[in-house]
1. With helix-only ellipticity at 222 nm (-39500 (n - 2.57) for each DSSP H run of 4 or more, over all residues; to 500) coming out at -23000, pick the structure among 1, 2 it was computed from.
2. Ranked by FRET efficiency 1/(1 + (r/R0)^6) of positions 194 and 306 (r between Cβ atoms, R0 = 25 Å, to 0.05), which of 1, 2 sits at the highest value?
3. Tell me which structure, out of 1, 2, gives 18.5 once mean projected area of the Cα convex hull in nm² is calculated.
4. Check the numbers for FRET efficiency 1/(1 + (r/R0)^6) of positions 162 and 258 (r between Cβ atoms, R0 = 30 Å, to 0.05) across 1, 2 and tell me which is largest.
5. When mean count of other Cβ atoms within 10 Å over residues 122-129 is computed for each of 1, 2, which one produces 12.8?
6. Ranked by Rg/Rh (Cα atoms, Kirkwood Rh), for residues 178-297 alone, which of 1, 2 sits at the highest value?
Structure 1
Amino acid sequence: MTARARTPESQDELLEYRLSLRLGPVHARQRLGIEREAEAKVFGQDHSSFHLENWATAPGFIRTCLRAVGMWGRGQSNSRRLSTVHNRFHLHNLPAAFEGYRILHLTDLHVDMDEANLQAVLREIESLDYDLCVLTGDYRKLTWGPIDDALDGMARLRDGIRGKAYAVLGNHDSVRMVPALEDMGYQLLMNEMAALEREGQSLFLAGVDDAHFFKVHNLHRAGDNIPAGGTSILLSHTPEIWREAAHAGYDVFLCGHTHGGQICLPGGIPITLDSDCPRSLGRGYWRMNGMQGYTSPGSGTSVVNIRLNCPPEVTIHTLTRGPD
């Protein structure tokens, strides 16, 4: 007697059941419902905010323009020329056991966008020395549709990451990816917190679901169990919630989403950041309301596989109690 093959409907029901157990029924229903309503639409859920990545003809239009001015080949080559950028966070309340702690920060990988880019990331991180890896969203090329190619790329990336890897979702990512990502060994922080232990001391790592498009972030749920005085790091896909995060008391804020502009004017001036935040938060290190942050321009590309005046990066953050 053979087992009956699952129908697409039964597979969907099983996925929803698993997500309800993992995230809670409200979060699961909310995220899935918004995804189904918004897939492949040019406009966001309020029908007033324009999202270029959902515009089906955008890649062809941009590609044609860049080829016309002779910038396509250069831009594509730039997108695969990764480097490692080092940043230091000076935290006076950092537990002594975490002095010199190194965090590898990957973001906006869009692993199914360009195989050469994914291979460049794998080569770049192979020789890096770090204690923990964190990923701040946008693993899929498109904001809608199949997830299989993105999951395949993320599986190969996981093989290249040493040790633990904590992640949050971005606006390109489907919540349907969560079970598979966790089965690979990524620990998703879906408005949740994880305590990192070292020599009997703790560092608190929190992460929120996408705050850019889906608006399903919950800083309170993520941070309510962080003890007073505990050193905390928040993972968010986008810098847009910097004000909320600072007032919630987080010490460090790691994010991506902006791509640093991806296509910038000479001098690295972004044409657009697709993010409702001050331009000073669009790339690199920043400090706001006593909270330190870093917005990585990311390793991948969105809409079109090119970068101009905005090189991609992987980032190593080092934590220290030393003076600024």
Structure 2
Amino acid sequence: MSCGLFAVLFYMLFYTLYVVGTMKKLKPYITAMRLRTLPQSLAGVALGLLLATADYVVNPWTAFFTLLTAVFLQILSNTSNELGDFLKGTDRKDDRKGPAYTLTQGLISEKGYRTMVWTYAALSAASGLTMVWFSFGTFFSYGAIITLFMGLMAISAAMRYTLGKNPYGYRGYGDLNVFIYFGIVSVLGSYFVAAHEIPNWYLLLPAVSVGCLSTAVLNVNNIRDIESDRLTRRTIPVRFGEKKAKVYHVFLVTAGWAAMIGYTMARAFDWWHYLFVFTLPLFIVHLVKVWHLSGKALDPQLPMLVISTFLFSLLTGIGFVVFLFQ
């Protein structure tokens, strides 16, 4: 069974590379992936896997395909978001504050873009199935069924942010979905896939931490786009105004730190557990800039917060693993 899944996955990877490689221009397809967002998708998963490694023996293939599935889901979310905005006419080139979209510029045809979106959906499913097989050795155990269901929900959420008849991103539910999928599901889900159990309630705290910081990434994006979003979306900044959205942003980052500190305090004390504190200057600089900047000037704060969150998560997990092997 695992050989068959490998064959399907690598065939799809080969097909994707073949299709993209035969295009006249490779750059638009790479741009559409929005590679600068990928560390955000890996932050929670890496943390969950490292925390599981500190408590259990983790199958390396399970860890690899968990990370790969997270990458495919992030790219699926990015490409689906662009396609949804394009189809609904909300992607206006003149109003855009962030990186330019490839569809609006005519760099990729709508048909070609649809094919790319569905290819990443299939890659997400194939990688997720392989992850489940390596973890549980079957698709029919209790844990495997739960994981498969959550994977199906994650694919649906990635595509329905702006796609479909009633996209949740336009109705102001983006923050909640990011908190759930990039925080709770990402950390607890990857831990569960690696360990086959959630051993204690306070493991929820690092999931809440990453969820808050990931939601902050979306929030700074929405603060940047507040003017262009007024006609089409009901985001937090649009609903409450830029100043209150910035207060909300400070709350999200502070809550993320508080939750992680609470988790480290709940575990056996060791200085290695606080390795993530080295990222504090990055978050302070980020908050100061968000508070004083507006519009397009905020765009650099997105990758800064994404990288800061990734380092925050990675150092936390590494600290617990190092403590184990002292």
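FYI, it's all coordinate maths here, none of it is from the lab. All values reported here derive from a predicted model rather than from experimental measurement. Cβ atoms are built from the backbone, for glycine too; each structure is taken alone.
1. Details: 1: -8500; 2: -23000.
The read-out comes from structure 2.
2. Details: 1: 0.10; 2: 0.60.
Largest one: structure 2.
3. Details: 1: 18.5; 2: 16.5.
Answer by label: 1.
4. Details: 1: 0.65; 2: 0.40.
By FRET efficiency 1/(1 + (r/R0)^6) of positions 162 and 258 (r between Cβ atoms, R0 = 30 Å, to 0.05), the leading structure of 1, 2 is 1.
5. Values: 1: 12.8; 2: 23.0.
It was calculated from structure 1.
6. Checked 1, 2; max of Rg/Rh (Cα atoms, Kirkwood Rh), for residues 178-297 alone sits with 2.
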